[in-house]
Structure P
Amino acid sequence: MIDSSWGGTPIDSWISLDALSADASLMPAFAARAHFADMQTHAGLIESAEKTADADAAAHNRPKPSHPWHPDPVSWIPAGLYNGMVAPFTPYAIKGFLWYQGETDSALDRAGLYAKLLPTLIADWRQQWRQGNLPFLFVQISSFDSPPENWGLIRDSQRRSLNVANTGMAVTLDVGQRDNVHPPDKQTVGARLALAGRALAYGEADLAFNGPLFRQVTHRGGTLEIWFDHAEGLHSSGNDLEGFEVAGADGHFIAATAKVQGTSVVVSTPEVTEPVQVRYAWQNFTDANLYNGVPLPASTFSAQVP
């Protein structure tokens with residue numbers, strides 16, 4: 001398998017230029033690159049000012065000031081990392097792909113495009129290797145306090161990408177840390193990927209590798225009932241079920257009380273008398289704690305009553 005995770009890079013840098021340019025709806029990726037390149041024209045002055053501030057703080061025995069992250073501009077070129085790090089390997093026979101990325105695309109101006117970019121990446125790599133629908137296994141980004149980014153939207157976009165055939169997702173909400181974008185628990189991530197790999201790449205058809213995945217939501221009086229696939233043994237890992245929010249027609253989400261009832265969850269709050277939307281584990285950092293009997297955690301999702 002190929003593990004093409006690479007910290008601090010947007011997903012479009014891993015997609016071939018042919019695939020990116022074939023879909024006009026992906027043109028915002030090029031616009032984002034143009035904006036990034038424009039910002040780089042001032043990078044030298046900004047970094048020089050930061051060094052001066054650091055030196056001044058050191059001279060006066062003050063803590064060093066914090067500065068924004070400055071990514072490598074080469075890694076932000078659309079198709080740039082594909083050309084340098086993926087294309088050379090396409091002549092080789094492989095068993096499938098492992099993918100762990102998404103944090104960089106959580107910026108508010110990029111997050112909305114991820115739902116199109118991840119399926120494009122999957123289709124592109126499969127086409128480049130010419131070995132059919134190779135298994136594509138990916139890690140849903142974890143849990144991290146990173147305002148004002150939208151990690152919930154990225155996680156939900158990753159979940160929706162499971163509509164692509166022969167894909168699997170490892171949910172890692174429960175290994176995230178509030179103040180660490182790179183949580184140290186890699187063993188859990190690897191173990192969950194291994195379950196999906198054994199099932200999809202190595203034919204262990206009866207092996208359970210999914211946590212609860214949203215199926216549908218229905219009205220139930222003043223409450224909403226959410227139904228899941230892979231819901232056998234549905235339970236919370238604590239006394240109270242955390243992470244559910246509901247909204248009425250105004251779209252304003254409020255934390256809701258949630259209770260497991262068999263293979264479904266019923267949610268409500270007196271503050272929203274006519275709920276029509278529900279979401280789970282949407283906050284960048286979340287204490288969401290819904291599991292099935294495997295046990296594997298439930299994925300972030302958002303949904304509206306039909």
Structure Q
Amino acid sequence: MASRLGLGTITWGRDTDEHEARDQLEEFVSAGGTLVDCAPEYGDGQAEIVVGDLLERVVARHDLVLSARAGLRWRQDELVHDTSRAGLLGQLDATLRRLGTDHLDLWLVHGFSPDVPFEETLSALDAAQRSGRARYVGVSLESGWHLGWTMAHQQGWPGRAVPVCVQAEYSLLRRDVEDELLPAAQRLGAGLIAVSPLGRGVLTGKYRGGVPADSRAASPHLGPFVQPYLGDWARGVVEAVATAADGLGIAPLEVALAWARDRPGVASTLVGARTAAQLRGVLAADEVTLPEEIVRALDEVSAG
């Protein structure tokens with residue numbers, strides 16, 4: 001069963017070396033975590049290699065829920081979208097080789113390429129599940145109508161692989177999934193896996209006084225990912241989170257993560273950390289339940 005808190009590996013094999021990754025995985029498993037998520041574009045496959053090297057040495061394969069995504073690939077230093085059947089299944093096989101396993105517990109397709117027939121992309125989900133290379137399948141989408149189209153297509157004929165979840169970014173700094181995608185997922189019986197529930201790290205409060213030299217925002221490859229959340233509106237939300245944290249006697253990241261984790265329809269939240277010490281702080285949030293009045297206040301300040 002997938003844990004409500006999942007361990008992301010976006011920094012593994014690049015900003016997080018194998019020793020730190022091992023410490024993180026040990027901390028995560030000791031805290032009862034099971035869901036470990038990776039993707040072939042993370043470090044151009046290096047994250048999956050690190051995860052594969054740690055399997056069995058740190059935790060038995062059958063004690064983890066291994067998740068991976070396909071549909072994005074690096075081509076000449078550019079991240080391109082490819083959801084053709086050949087591209088997706090090729091990525092799946094490469095992921096399995098790097099992980100050193102014969103199956104994924106959850107395999108997700110990252111959206112749909114406009115130049116690839118919709119049915120062709122979904123046929124890759126069917127092939128992966130039918131062959132046993134993926135026990136369950138999901139999708140990474142941004143619109144409810146696209147999820148509805150996908151579910152209707154897959155449920156319309158026996159034997160097709162029906163997505164059990166949809167993965168999307170969701171945090172106090174990114175709530176647009178509530179407009180369409182999250183209600184659709186709830187109606188269609190798909191759980192939401194919330195990506196970046198800490199607002200790409202901004203909701204930890206680490207950027208309140210500037211950009212630390214060892215932070216993601218200072219990294220040449222992750223800086224552009226964080227930058228959109230460093231504006232004036234985001235600062236107001238961060239200050240509200242910090243105020244709530246001060247009142248509760250906990251860290252801002254615990255407030256932000258508990259808010260996302262407990263939203264209706266959220267099946268799991270994916271968090272990543274550069275070090276084991278950072279991960280320990282994240283894992284502490286699993287014990288936090290926010291008072292209703294604080295949830296209402298955060299809902300109001302982040303609604304804009």
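Quick rundown of the values:
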{"read-out": "For -12000 (helix-only ellipticity at 222 nm (-39500 (n - 2.57) for each DSSP H run of 4 or more, over all residues; to 500), calculated) the corresponding structure among P, Q", "value": "Q"}
{"read-out": "Which entry (P, Q) yields the derived value 1.8 for distance in nm of label points 7 Å out along Cα→Cβ at positions 72 and 256", "value": "Q"}
{"read-out": "Read-out mean count of other Cβ atoms within 10 Å over residues 48-55, computed value 21.6, structure in P, Q", "value": "Q"}
{"read-out": "Ranking P, Q by Kirkwood radius over Cα pairs in Å, for residues 16-135 alone, the structure that comes out highest", "value": "P"}
{"read-out": "Test item: FRET efficiency 1/(1 + (r/R0)^6) of positions 56 and 96 (r between Cβ atoms, R0 = 41 Å, to 0.05) calculated as 1.00, pick one of P, Q", "value": "Q"}
{"read-out": "When Cα Rg over 2.2 N^0.38 Å is computed for each of P, Q, the largest belongs to", "value": "P"}
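Coordinate-derived values only; no laboratory data. What you see is a predicted model; the values in this text were computed from it and never measured. Cβ atoms are built from the backbone, for glycine too; each structure is taken alone.
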